[in-house]
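Q: Multiple structures are listed underneath, in structure tokens.
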Structure I
Amino acid sequence: MPLDRSRLAPKWLVVLVLLLAWFNWGLEDLRLGHVPDIRSHPLTAVSPPWWPLRAYVSRSGDEQLYFEDTRLALGEDADLAYLAGKRQGDAAKELADFQAKVRPGPGLRVPYRDFPFEYPPLPLAVMLLPRLVASSLAAYRLAYGILAALLTLAACGLGVLLCRDLGARGPPDPWRRMALFVLAMGPILVSRFDALPAVLVAAALVLMTRERFFLAGLCVGAGVMSKLYPLLLVVPWLAILWGERQPRAARALVSGTVVASVAIAAPFLVLAPEAFVRSTFVYGARPFQVEGLVGAATVLARGKAAVVGSFGSYNVTSPGWLGAAWSFLLPLGVLFCAVAAAAQARRTPASSKDEAVERLLLWTCVALALVLLTSKVLSPQYLIWLIPVGVATTGARVRSWAIAAAALTQVFYPILYDLFVESGSRVVAGIVTCRNAALAGLLIAAWRAASRPRKA
């Protein structure tokens, strides 16, 4: 009898759960930077034998940043020196600026008004949830990792639903593909909050395939209040709906997006409008980050001399005109993607639900790849956004490039990252450039698959 691949789903789900549990199984001393002197005592690298496995998942994460933000929000005394140091600028100046902006004394503090907060507001809710059970940094790290793992599982589960909506066009073993991508992404999954916008985008896609467009818009609006990139995905989605002559669905999607965004943003727009808007849209003022397309190429050409610290990250120096011109590349790329998607939808309407789902997923993947490639800022965790779209598509090459890009990111981050940003290593810059080339391969493969949809 032929093997029923659908029965493999539970096994691969178990593998995925075990991977996420492993990512949380780290050593607190290593996470705090207390690395043993391996040169003097080389056996400590392999003794006990499970030490390398735990060292692998003791990665550089943002849990302490989130923990300190929750301490500020709850009226506790936070480590302001640590928070100021994360800005990568002049330490004394940044600390003085932080102290001036934090409202002193006990009592709940409002982000943006009572203390600086560099993200949109919704992630703060995710950061605060672990504080219900954790009061120390070590306990918070574990609790936050479990929460992030659950969000990742939810995103993968929604991806499996999308694969099933593809019918015969979809991959026969979606859980295995999700597990492979999670393995390729690595422990960064449980130390960042980017699984939150990823799961909201996945939920919006699932709701759109079920023609629940207002609810999909609510998910998009919440996603925008987590990271701004879901707003860019709405453009090709609306273009497809317009091409399919579904104006009512387009209006419902926009309405839901506006309602959710305004509802979440309203309290902060009332209490601290200037600080909220400045923090939410600070991206436009940022220079090229070292990992982006321009950043990696610049370090490859000029080495350490090109790297500077600012805006909470490592960036490269570049001519002002280049940054100004590059700022138009992302919106123009997304607009071009939307025009192509609309033209295709109007020229050749989908003949079945699975073909419509295929078109939606592929153009979403094109838009995501464009966002990653043309953004001035490209941090390692941004590849989490590809869950589940990068592996729930019909194109095998699309999935392969997505997994390759994630795996190449682990090659340099975080183990070789200091060599990259502090020494300007051209070898590491070459690895980062290869990762960016994999993202370019993802874009090309997704564009080809979207432009010439595969027939069942």
Structure II
Amino acid sequence: MDFSFWDERRLVLFSRSLTLALLGAALALILGLLAAYFLWNRKRPVWFSAVLILALPLSPMMYVYSLEYIYGLFNLKTAPQLSIIISYSLQLLPLNALAIYNGFLSVSSTEIDAARVLRSDYACLFQVIIRRNLPLMLILVLFSTVMNLLDYSIPALFGVSVYSLDIFAVFSATGDVLRVALQSLPVFILSLSTFIVLLILLRSVWSVNPQGNTGRCFGQSKNIALTISEAFGCIVCLLPLLAVLSALAPLLINSQVFLTAVSTSLGDLSYSLRISALAAIFGTALAVGFRAFGGALLPFALLFAAMPPALVGILLLYTLSSFRVLDSIMPVIALILRFFPFAAVLLYMAKRLENKDENRAALLFARTKTVWLFRYKLPVMLPSLLISATIIFVLSLGEIGATLLVIPPGSNTLTIKLYNYMHYGSGASVSGLASLLGVTVALITAAAWGLWRYLKRSQREIYD
């Protein structure tokens, strides 16, 4: 076996990939902090929160397109590495902002009031509120770094080679699966180790604090530094809107090309929706199966989450390509393997938050186990099941790495079509495809969010 691929070039490539991923994660955390502070000090942050929630599942290519459009509009020239870092951070900004915002709300108002008696608001923010959320921020940085490291679509669009892209290139050049698997080991081992650490940290961070605050703790006494931070936070919260407006702008300039690209891509969108829906249904069912075993099987599920996306597609080709009957569902299998681990972790954490006394009481007083399942257990699980299915669905719509290798001849997902178009510039056709994908994802997320709020409200009414 030739081990020449463990050379200095790939060591430099891995170091570059990890550096870009870490810098993107760090910038996403800083932006998320500013946005979270702004939300925390708003009396009614619902509209800004809605923007971030709808932006959560936006494809990273929306942000890449937005950057390229702005560069072209103002004739700007920047290093591609800087563009990659900015794209990474914008993609992960909504997750960081919403998570840190909820972390701010979980700090006890009594603790904040006591700290403000003795120290300034500035000191209270850093020494109490932010300090209490340091474990959460560590989780966000680690998770963001790994997700950036596994991705190759953003660097490829800016013409920069990274380690995950090199894995794809080696397979395309040699077809040697064992060589590719061995080359993937550094990324796989680092990602798996990080995910296991994240799972351990989540057990202590993911909790409900009934004594949390309601925001606006600083009132009108903020100093100039906090006021400037809040202003920057407002701008950061609106950055996803800039990506959407950039994608829609060519509609006003070259509407015919824009609308033609949309109309000719409806078949690709329909195919994307079908395979994503199947992945969401069966991926969530698989995650429920893992939930039944508690956390014992989660490390096994994380094996798939830690694989570079290209490796998932390569392994499916190597193991299942001889079964021609599976050709049409190979993309669905790839999507399930890529994203069901995240649903499994979410369902596991939701299970840990369930009221065990209430569960035992319902089981005791139900006439049969079937009644208990349908009248209590399923209604309790529905919000987390909905979130899990939505996560798999919207992530599947934007997936490229694995499906690019296993897509059947004659079929194409909207994301792959957009990815291919973006290699040739940022014209009205690309704008139409980006807008179609963005609007679809936003509508699905909005529907799921509305349904989730309805289910949670129904549960509260039942218990009250």
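Values in this text are rule-based calculations from the coordinates and carry no lab data. Values in this document were obtained by computation on a predicted structure and should not be read as measured data. Cβ atoms are built from the backbone, for glycine too; each structure is taken alone.
Q: Which of I, II yields 1.61 for Cα Rg over 2.2 N^0.38 Å, for residues 309-388 alone, as computed?
A: Value 1.61 for Cα Rg over 2.2 N^0.38 Å, for residues 309-388 alone corresponds to II out of I, II.
Q: Let me ask something additional. Quick check on the output: -25000 is helix-only ellipticity at 222 nm (-39500 (n - 2.57) for each DSSP H run of 4 or more, over all residues; to 500), derived from one of I, II. Which one produced it?
A: Clearly, the read-out refers to II.
Q: Let me ask something else. Ranked by distance in nm of label points 7 Å out along Cα→Cβ at positions 133 and 181, which of I, II sits at the highest value?
A: II
Q: With relative contact order in percent (Cα under 8 Å, 6 or more apart) computed per structure, which member of I, II shows the largest figure?
A: Once relative contact order in percent (Cα under 8 Å, 6 or more apart) is worked out for each structure, II has the highest.
Q: If you don't mind, another one. To which of I, II does the computed value 0.45 (FRET efficiency 1/(1 + (r/R0)^6) of positions 85 and 445 (r between Cβ atoms, R0 = 25 Å, to 0.05)) belong?
A: II
Q: Of the structures labelled I, II, one was used to calculate mean count of other Cβ atoms within 10 Å over residues 173-180, giving 22.9. Name it.
A: For mean count of other Cβ atoms within 10 Å over residues 173-180, the value 22.9 is produced by structure I.
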